[in-house]
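Every read-out reported here was derived from the displayed coordinates using simple, explicitly stated rules and does not represent laboratory data. On a predicted model such as this, the values are computed, not experimentally measured, just so you know. Cβ atoms are built from the backbone, for glycine too; each structure is taken alone.
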Structure P
Amino acid sequence: MNPHAVAFAGWQARLDDACGGLHAIRRVVALAETASTQDAPETRAAPAGTLVTAWRQTAGRGRFGRNWADTGTEGVAASFVVEAQSGERLALIGAIAAAEACEAALGAPVGIKWPNDTFVSGRKLAGVLIERRGDLAVIGIGINVSQQEFPPELSSRATSLAMLGAHADRIEVLCALMRSLDRALAATDESLVAGFHARDALRGTRALFATPEGPVEGEVRSIDPMHGLVVRTETGERFLPAQSTSVAEWGGIRVRAV
């Protein structure tokens with residue numbers, strides 16, 4: 001039998017068991033392989049309360065149309081179909097859930113770079129993609145688990161649980177992610193914001209932001225993750241709304257064009 005098929009064989013049963021005690025996640029679809037869980041037909045047809053995951057993802061994608069650096073079977077790829085709500089709240093839910101799942105594997109705190117990326121020591125460990133589809137939304141989460149290295153263009157800005165010293169199994173990380181997302185979906189705004197502030201990696205650092213009025217660069221003074229952030233520029237402090245602002249460069253790394 002194909003060794004990949006043997007490795008994948010127990011996933012559906014494990015995930016069904018993990019789903020048993022949850023409230024917001026009521027159904028799991030485990031695919032052997034897909035280009036992207038976010039774009040899979042099973043995700044597009046799924047009702048709220050469904051998790052679609054893949055043992056092997058080959059062409060994942062992130063925010064602003066960027067590719068997610070898939071390495072076959074070394075990471076977690078999951079798309080959670082939920083009832084639509086504000087994009088800012090969903091981004092926060094995804095960020096908190098990813099951070100908690102990573103912390104469970106590492107036994108140590110991780111940071112969140114607003115709005116929803118999980119970082120350790122300036123390197124990205126997990127990412128979140130929120131997409132609205134009518135009355136539903138999809139929270140896509142990717143976590144680097146067992147990678148031992150990344151391509152040269154990513155080596156200075158990506159990390160994995162294994163590279164950070166965790167001996168984590170992907171299915172265990174995925175089950176932890178299910179539990180943490182289920183909790184986050186039920187959490188109050190105040191609880192989510194508190195969880196973000198406890199992990200905020202952006203406040204107090206310099207960053208370049210893309211805004212409708214053009215690029216803004218400065219030191220991040222404060223962040224309200226659901227509404228926006230205050231940046232101290234050369235001409236004074238500016239409030240940048242969450243709905244129209246994105247990080248373009250941080251820590252010397254260009255994230256997107258401005």
Structure Q
Amino acid sequence: MNREFIKKTKRVVIKIGTKSIMKSPLEVNYRQIDRIAYVCKSLMQDGVEVILVTSGAVGVGASLMRLEKYPETIPDQQAISSIGQTTLMTLYSQFFNQYNQYVGQILFTKDVIDFPTSYKNMQTALNRLLEKKIIPIINENDAVSVDELNHETKFGDNDTLSAFVARTVDADLLIILSDVDGLYDANPNESADAKLISRVYEITGKINSMASGKGSEFAKGGMETKLRAAEIMLENDRHMVIANAKDPRIVFQILAGENIGTLFGQYSE
């Protein structure tokens with residue numbers, strides 16, 4: 001299937017999930033973070049602007065505190081997130097610095113999207129970082145995000161957040177790197193006959209029915225949240241790819257137009 005148009009990508013949002021940066025619930029995958037830094041810096045050298053949306057604050061926090069069970073109460077989750085976010089950003093800074101690449105941290109809550117002035121300020125900040133060739137690293141502000149009556153501040157998952165970010169900066173493409181190769185017509189963990197779907201043009205009831213299961217113990221999303229992100233991208237005439245995060249260098253193949261993962265979008269040459 002022809003994906004030559006992806007080669008024209010000039011601005012890309014890359015989202016990486018918690019499970020993809022953790023070797024286990026108690027161990028951070030340092031090699032993986034190094035690969036992410038390498039990929040992002042290489043793309044910047046090739047003239048592609050990159051925004052990185054990363055999960056992992058709770059996972060990293062849980063590993064630091066040697067927790068074997070996900071915190072159940074909101075205050076405990078917020079505390080673990082606060083601890084983990086500091087370390088997570090430190091790790092990214094260290095690995096990006098090895099490639100002489102500056103990064104800037106931005107933490108979002110959903111109300112930033114909902115209020116026009118805040119939205120414009122966020123948009124300006126992101127564009128200015130990119131103008132200065134600084135890679136924004138974005139996460140939801142889990143330490144303060146809550147849902148209250150008439151004041152919703154939680155995105156709930158970073159798949160949805162990454163789609164909103166892509167829309168905000170008018171990115172050509174959103175790449176969600178996950179622990180699966182893409183969208184299957186059945187759960188690949190339960191069915192040996194499950195087939196990978198290469199292209200999706202619209203999110204139908206049938207497509208939604210293919211999403212089942214949740215992420216790892218320390219992740220919030222599953223395929224359902226990725227399809228929600230795809231809907232946002234499709235509504236804005238943009239494209240999204242779900243691919244396996246096992247080796248983040250797969251991004252090079254995606255941007256070279258290779259038939260990798262599942263591509264969501266209307267455009268076809």
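Can you tell which of P, Q yields 26.8 when mean count of other Cβ atoms within 10 Å over residues 52-59 is derived from it? Only structure Q yields this read-out. For which of P, Q does helix-only ellipticity at 222 nm (-39500 (n - 2.57) for each DSSP H run of 4 or more, over all residues; to 500), calculated from the coordinates, equal -12000? For helix-only ellipticity at 222 nm (-39500 (n - 2.57) for each DSSP H run of 4 or more, over all residues; to 500), the value -12000 is produced by structure Q. Work out the source of 1.5 here, i.e. which of P, Q gives that when distance in nm of label points 7 Å out along Cα→Cβ at positions 12 and 44 is computed. Considering all the candidates, the number was obtained from Q. Using the calculated result 26 for relative contact order in percent (Cα under 8 Å, 6 or more apart), pick out the matching structure from P, Q. For relative contact order in percent (Cα under 8 Å, 6 or more apart), the value 26 is produced by structure Q.
Which structure, out of P, Q, was distance in nm of label points 7 Å out along Cα→Cβ at positions 164 and 196 calculated from, if the result is 2.0? Working through the options, I get structure P.
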